[in-house]
1. One of P, Q was used to calculate Rg/Rh (Cα atoms, Kirkwood Rh), giving 0.97; which?
2. helix-only ellipticity at 222 nm (-39500 (n - 2.57) for each DSSP H run of 4 or more, over all residues; to 500) computed as -13500: which structure among P, Q?
3. To test your reading of the models, identify which of P, Q gives 5.1 for distance in nm of label points 7 Å out along Cα→Cβ at positions 93 and 373 when calculated.
Structure P
Amino acid sequence: MGSLPDLDTPSPSLSSRISTVVPATPRGDQNGAYRLNYMDLLMKLHYIRPVFLFNSQAVQGFSISDLKKPMFPLLDLYCHVSGRIRRSESGHPFIKCNDAGVRIAESHCDRTLQEWVDGNGNGNAVEGLVHDHVLGPDLAFSPLVFVKFTWFKCGGLSVGLSWAHVLGDAFSAFDFISKWSQMLAGQAPPKSLHMPNLPEPQILPNSISGNPPISIERTNIVGEYWLATNDKDVATHSFHITSEQLHYLITATSNQYSDTTNKAKKTTYFEIISALLWKCIANIRDQNFGPKAVTICTSKPNRPENESPTNGFIVLSKIEAEFSIGKCEISELVKLIDENKMVENHVVEKLVEGDLDFIVYGAKLTFVDLEEANTYHGVKLNGHKPIMANCTFHGVGDQGVVLVLPAPEDNELNGGNGRIVTVSLPRDELDQLKDKLGEWGIH
């Protein structure tokens, strides 16, 4: 099948206009302060950028006014999302809930959606369909969220979200745009969002103790411009792994092994995809068949519905191998990922103090599990699912990041779902990775 495009494809937009949406109910003198916790501040140099592509039938009858209208009551729920960053007297950042609003960008593309899809593999490009948004250098005036609507020549539409990670994780970003689509369809919004009751990080049996965490890396002080710099040219590309290819991967690499109780355990798709790419990238880097240490980013289960955006469910774990990654079997790496994750949250919390800046994604090679993201059933227009959805992270470090996301249903008899694997790596490594995954029939 054709490959998905490089996500640094030049923008397809011909023109763009910017407007602002504020909460429907002004807070007036009741402006509050939203406190940022250690995980929010840890993620402050990263940005989440999902995109949803819809055909003309899905958006028939919609105008830009129709699309903007649900945003006003939506921001009544997400009041701090329309706020701005401020600093306390001690220099600690917080969000002032001042109704400054989110930005709406409307663009027009000189191609049809089909031409865009045909010209870019399967149309998973994000660059150009998401506003290039970074906080600062004037933090007090920088919107935390941009929503970009790009109309295609045929009447199709893309909905692109640029979400400052300091607000919440990728699931929070997906939930925000899902709530918007529900309200666009006429559903009543919840009366309020639940503030997550998050316990303090604890030292668990599988937690590290006494060692510096590998899952974060301190950067040079960035001050009021919240984006770390790269030493290498980091590029992004998406691969589509079909359900048939996933089944083959599991079969070819022994999808079951026995744990300590001799009970069979089924491999998750995230684990096997991570193992495959870890081995491929290790061979590309060829430094004693490294990297031998990687970060796994997952989310705590049982997240409640209608939760306020949060980074508090993120779990950062390290995995270290004592053998050459490039030489081992993929099944060995799958088992290592499943059994040897060491949680670093509680150690990370102790380091994120004062005015220090860190990166997470790309500090070490990072694998992010977004398999449970409700990208196809959660966001609908006129009852239609997007024909394609994808997500990238902005602000990724030189070691790279791998996102594992749902794919649309395959056109196969079993109606299975594959995975979209969006990879950001130094450009030369990414080109080699395309060749290595091509040997598995993955493009």
Structure Q
Amino acid sequence: MKEEQIIKAYEDAKARYVALGVSVEAAVEKLKNLSISIHCWQADDVIGFENPDGELTGGIQTTGNFPGKARSIEELKKDLEKVFTLIPGKHRISLHAIYGDFGGKFVDRDKIEPKHFQSWIDWAKENDVKLDFNSTFFSHEKSSSGYTLSDFDPEIRKFWKDHLRQCRRIAAEIGRQQGDPCIHNIWIPDGEKDKTVSRIEHRRLLKESLDEVLAEKISTDYLKDCVECKLFGIGSESYVVGSHEFYMGYSIANNMTLTLDAGHFHPTETISDKLSSMLLFVPEINLHVSRPERWDSDHVVILNDELLAISQEIVRSGQMEKIHIGLDYFDASINRIGAYVIGIRSAQKAMLQALLEPTAKLREFEMQNKNFERMAFLEELKAMPWSDIYNYICYMLNVPVGDEYIKEIQNYENNVTSKRV
């Protein structure tokens, strides 16, 4: 698009929103300052760099074999740097513990240290991004029983408690060096495929394990711990120890951030409806925005109804500062950089639509019991020219406008990723 077309379309769109009482400038500024935590694992199919042979031992399922995945930290960083040039704003990178810089040597999970992530910290500073962190409780021989922090074997529990301790210390050091709290997410795959008798025993052990590790107090200036729930997984269809009810209770009892993943609930459940409840009881919420297709399949995020509903609830709550938006998906069947950019841009577009909503007017209709008017406005908003506002933001921040990013990704594939053999 030409410069004059972008600006004229923006001015026309702005006039229409102003007529509804919306401050477009305020919405644009909020979106520009919205940092999304971008997951590192889309570019390499959740392989990580723990094992020199680059093989997972189970626990995560990625489908597809599209050529060009990142095979090293250097390639992963290069891919992320390319992504930065195709999306507006300054964002965060979410690392898993298996993505450390281990120098080609095997370092077991209970022995990882901040030094193994120093190159990531330095890289983040050079690229003006912040880092978040995730403990990695899957893809390890000591998780093969289906249990980690809730295993009946005390030696297995000790190993994973030590891993969690090290992860918290790594995240805290990241937060100290970047001058901004590192969000550290705790998710475990514990559960069973079939009927389970010892449900309360495993959950009691999980509580004891978490209590023991989290007893080490670390300043929230550096570290923000959060716990992530799940309904079921492959191999844990019948029982998941860390259920929504477990972690909802745990986060409330410990005044702790709760992570809600869009793919971790029954297909008829939506996390958009859970936000307004949890905000009343927990200090902050961490979101893993994903797209389930029939199960927790972590499809690439697209601009669908649930993504928009999540964004609307974030904005309508008036507590955006308490909600951290992160992405969690991986697709090895398509261009991985393209998957990144589609997902990030979709999340931004949904947030922009929510920010451009005349919420005060809609609430006024509710107070007056004018539900027809509320419905009519909500329907008309769907056809408003929000995309012209988004294109203008991209133009102002010097990133591709509209579909221009597609050619950029194709060129990167031709010149970079296609040569990885």
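Bear in mind that the values in this text are calculations on the coordinates, not laboratory data. Computed from a predicted structure; not experimentally measured. Cβ atoms are built from the backbone, for glycine too; each structure is taken alone.
1. Q
2. Comparing all candidates, it corresponds to Q.
3. Of the structures listed, the value fits Q.
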